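Scrolling down, you'll hit the structures one after another.
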Structure P
Amino acid sequence: MSINLVNFRELGGIKTEDKRQIKHGLFFRGPALVLDRLAYEDKKELDKIGFKHIIDLRGKDEVARAGQLYLPGGSTYHHIPAITIENEIAHDDLDTLASDEATFEDAYIARIYRSLPFSNKAYKFFFECIKKEEVPIYYHCSAGKDRTGVLSCLLELMLGVKREEIFRDYLNSKVIYEDYYKRILNLKEIDPSWLVYDRWLDGTLKAILLRYKDYDDYFLKEFGIDQKIRTELKDKYLE
């Protein structure tokens, strides 16, 4: 399968700590499927996947600016912003994790990363879908790197993927976009906010462990996934 869309990829093949791997053809991540960015061949390939759900994590203004989306055949579209007033509000406990970010923008993005895992309606909907085996799923934001990257991290964490593998998948967005901006767009300088950094995702994981005693407690309290359900999901989605 080859979709000519920057940062479109699937999670299939990512290894877990118990020597299994995520099954292919179930979980896909990336940017918005904007109609005029897709060739006819891309649309045919997307239709073949058989998506049950398309989960759009972007804000209302982003959706309005980007233009019409392509919805693969048989899929149901859900626009559920991952960043809302509720999970963007400052929390004193999360501020203790703030580090010496290089710029105001860097600090703002890091703060968003620390708030995304909590009370997130979009993420909750995603995990409800996978509990019901309503896959394949495509989840996306604008560039498929931040809001999408954090959700990918949580899914991989729940399925038992090693930390280094989680970060490898996350940082693939940096590799992909660096190549795109330099080789395709021929840009000499790249705005740091256009990429991703391990310190941002590290802040996400530290925030979870500041709020909850461990990851098991987090998945139970945020998504209703206890040890029994987690084991069942691993058996469904790993091979």
Structure Q
Amino acid sequence: MIDFGLKDKTVLITGASRGIGFGLAKAFREAGSIVYGAGSSLESAAPLKEIGVYPIKLNVRNREDCQEAIQTIIQKHGQLDVLVNNAGVASNTPAKGIREDEMEKIIDINFKGVFRMCQEYYKAQKKLGGNIINVSSVLGMIGTPLASIYSGTKGAVLQLTKSLALEWASSGFRVNALCPGFIETDMTKMISSRPKLKEQVSASIPLKRMGTPTDLAGAVLFMASDLSSYMTGQAIVIDGGLTAQ
């Protein structure tokens, strides 16, 4: 593995109990970082122990959870070097049928949850600076059926990233975003579990396959490292060429 200079750096990843978050937690750990992986419960986050990651309970809908997780890491290690906001939920409900409670949940986790974590991180560490990586999606850049609210929240995360990057630059914070394409995780199981649909989706991607969490690791480690010290307010797209068409 390339040495990104992340040995002994402290990292907090939300939504790390599975999928992209779990894959990124593993990548940071292999890079020598001290990694805290958050799940909605300690039980769901427990498998992170097997890869040397500290599991913690963190519901991004609860501001006290956000504060406590960040403060605990800072008190123990002196600072939190990198915050990766990965927690998110999706929906396959047609736009005409989305209920109010479903809409509120997606917005509360995918957008407001990201903002809560950014805000609490800034307040806890404004004298030290910091590095935030927000996981958005290519669906925040392009449209697709059955993802109206999800796409809206991911587009909002991109604009939030740009705004915070400008507002907090003078405080020594960098804020960037990752935009994955179709990645094989639990969230895309409705595609990967149906061979014909998966074949159709893969055919629509220039590299002719869906991605994996491992495909995202290099970009995230780069954004987390000093190698990207002059980069803020940007989004890196990892989608097999989908949005280049």
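Summary table below
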{"read-out": "Mean count of other Cβ atoms within 10 Å over residues 9-16 from the coordinates reads 17.2; which among P, Q", "value": "P"}
{"read-out": "Label whose coordinates, when Cα extents along the principal axes in Å is calculated, return 49, 44, 33 (choices P, Q)", "value": "P"}
{"read-out": "Comparison of P, Q - label where Rg/Rh (Cα atoms, Kirkwood Rh), for residues 81-152 alone is highest", "value": "Q"}
{"read-out": "Relative contact order in percent (Cα under 8 Å, 6 or more apart) - highest-scoring structure of P, Q", "value": "P"}
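None of the figures in this text is laboratory data; all of them are computed from the coordinates on show. These numbers were taken from a predicted model, which means no experiment stands behind them. Cβ atoms are built from the backbone, for glycine too; each structure is taken alone.
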